[in-house]
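Down below are the structures I want you to see.
Bear in mind that the values in this text are calculations on the coordinates, not laboratory data. Just so it is clear, the structure is predicted and the values come from calculations on it, not from any experiment. Cβ atoms are built from the backbone, for glycine too; each structure is taken alone.
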Structure P
Amino acid sequence: MKLQDFATLDQKYGFDAIAADKELAQDIQKVLISLKFLEPPADGSFGPLSTDALIEFEETFNCPEKNFLGKEAASKLLQTSPNDLPQPKLNLGNDLASSIIKYMQSKGYRIATEANKYNIVYVEGLDPDGKLNNDAPNCFNDLRMILEIIDGKPIIRGKWEGTTEPGTYYTENTMSSSGGGAARIAFGQYKSWQVGTHYGGGSEPHEALVQVQPITVYRDKNKDYIRSGDKTETGIFEIDQHWGFDYPRNDISYASAGCLVGRTRVGHREFMQILKQDKRYLRNNKYTFQTTIIPGDELRKLFQWE
């Protein structure tokens, strides 16, 4: 059924019913993509990402129908244009949090601008004090952060030492079944993680963000610890967001084969506790979290913070 036909009917479709009607699912996806609630493609597979996007659309436009598709929500989808999207008034300064939001804006990334909706950001080569470092290999010298926007002003809800890169052990002894080299995540933004359990080869299973949707990685086949010249691969590689077993700052050891890792157990538990207060997760414990990975040197080049 086409979306415009559905809008003339007095029907209520849950998400499973939408998923069962590929034509309707594709029509809804096309609208959500045009409004930037969803990334392409419109493939008619109405899974968790499409579900989250439809719920967010209904909340944004105060649709009386929540968590299902009815006549009013269908009509609103058909009538809404990108110019109708509410534009948040951001109060950005020269602090680190504001600089990160400015960077995300410059890249056209999605930004959660409401209270109790969190932005997960990793800045490669940045210390917790906001200073750039030399981004040496095999070190926890990247910054894991949670940002929240309150009344238009971005604040840092938490920040922790971390790494976005594999350590020496897994760079030299790749886990890639294809033999393509260790995975190093490509800079960008991915809506790809849900709360679950990281097993990490059976060592200390713990609550983490578990990869459930594709991301893009560089394969460090030549083992030079940089992305330049490496081939990319997109897929699900069990690249989770977990803890780093309290290894020292200057030795990632076995903590990462390409995952996004917070160095300490305590810090990681804080990270998870904050994320589980996100209103979208409280509404749906299968909510798929979005994460942005930024190169610190490029961030500093474009924006200077205090």
Structure Q
Amino acid sequence: MTALEHSSRSEFIRVRGLRFHVRRWGTPGLPLLFLGHGWLDVSATFDPVARLLAERWQVLAPDWRGFGHSQWPQDGYWFPDYVADFDALADHYSPETPLTLVGHSMGAQILSLYAGLRPDRVRQLVCLDGLFLPDMPAKGSPRRLLRWVNEVKAPGKDKTYESFEYLASRVRVQHPQLSAEKALFIAHCWGQEDGRGRIRLLADPKHRLNSPQNYRSAESEAVWGQVTCPTLFLDAGLSHFGKAIGSQERARRLACFQNRREEMIPDAGHMLHFDAPEETARRIGEFLT
């Protein structure tokens, strides 16, 4: 199997009025493990990690609304919808058995909130380099709201590229540590032929609109305080996201989780599943077993 091939199977289900794409790795009958991808990422890039985890779990990874092959809503994106989407997905795939959840970045925020809202439904939680979004002061609200009002008048168009190879070169600008082969694999995950000889990104341009709402960590912390399951925080030593909040802020957020473990992969960047898939899978597997 080459780096451009996937070992997953795709399925589509309708959830909350949208058609969702879900990838599945592993043998039916094994315990379920859910993977949640980050912002502007897709489920497909988890493939190197999921293949390894699939030796012991049946791995399910949805494309969040507006990403990958899941449907784009017409009215934009509001963060609570991601949590409600996962709640519906969980009811569909595992209505009775407690869940094992692994989320990266934005996916960690989504799944950690779900774990606080439905503590009896979550068996274990892993957060990959997540929960680093800084607080936004109220004094910036007028400018933020006005910027959003102006942006929705003329939302951006699909971004396209001349070829997968060119998109891979842009991936390597963002992630220079990647080999050409790995960058091309990610380009094929992130892009799709548009029927006019160009490659378009599998992400709704509306994701790039600035949110009109401030992020308030205190609201998330109130939910995280209800998480009861064992939680692993697996961070990346070279991630710039970890520096977005101070050490005291980070300690306060982690203290919300009653039963937690903290680990780091020192030579990996924020995209742990790009930089260190084998080590990431090993750490997840050790924690879950």
Structure R
Amino acid sequence: MRPKVNINTLHTKINAGEKITMLTCYDYPMALLEEKAGIDIVLVGDSMAMTVMGEETTLGMDLDTMVTHAKAVRKGSPSSFLVGDMPYMTYQISKKEAIRNASRFMAEAGCDAVKIEGGANMADTVEAMVKATIPVMGHLGLTPQSMAQLGGLKSQGRDCAGALRIIEDAKILEEAGISLLLLEAIPPEVGKIVAERANIPVIGIGAGPHVHGQLMIVHDMLGFFDAFTPKFVKKYVDLNSIILEALNGYKDDVVGQQYPDTCHHYNFINGEREKLLEKIENKQ
């Protein structure tokens, strides 16, 4: 087993010029695979609402479900840097609520940090959480929990004002005490400026190649979610086609009486079959 990935590990990678790998994960089986692959950061994202539960947005995800899934992922990936995604309205209402809810990810699921969305408006909340010994990952750019304000899932920072706001928010969040920062769906130049100025790991999901590491939704990269495909997604395999082929094969075998075959049967212990048949015959 590899050594436990912690915040110092991530800084060491950056100083050595190595890129950080990050993927989402929602369950134990996938966590086992991401652990074997040596993924640095694993995010139990509220994207689970869409990729696993079929919702149209992430807004309906609840804290209990997130913590339960984070616990399962931690079991499957004990050495990764595990981040729990704070669901909508579990941290925006008050600093007290944010600390209470974030602590569940840390204490119950064994997370290494929690992720929240927002810029300068979240600085006081970040500072309070950090004072309460909770490491925080910030999230700027396209922030799905704010999609109603953004007018949908649209890329951000594509004009001068928007880009400057992201750059300034990144500085404010770092000063507030975040341990990591996620930038989503922004121009590469903006990601480069933020990463160059930051003293913390900056991860991108559609933020260009100049950040310290990359995140993808695991269901996207595996071709396991096809409701829509963001521009930044690279599909490494089409699992939907592979799984569908297997399902159709199973159906054909059952209908055609090719499954189960004798190799799938459980046999009696020596002599017990004859005893059963004799008892049944005697009773008749």
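At a glance:
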quantity: Answer label among P, Q, R for the case where distance in nm of label points 7 Å out along Cα→Cβ at positions 195 and 267, calculated from the coordinates, equals 4.6; calculated: Q
quantity: For helix-only ellipticity at 222 nm (-39500 (n - 2.57) for each DSSP H run of 4 or more, over all residues; to 500) computed as -7500, the structure of P, Q, R it came from; calculated: P
quantity: Cα Rg over 2.2 N^0.38 Å from the coordinates reads 1.27; which among P, Q, R; calculated: R
quantity: Label whose coordinates, when Cα extents along the principal axes in Å, for residues 99-186 alone is calculated, return 40, 25, 17 (choices P, Q, R); calculated: R
quantity: Given 0.94 for Rg/Rh (Cα atoms, Kirkwood Rh), for residues 139-210 alone, calculated: source structure among P, Q, R; calculated: R
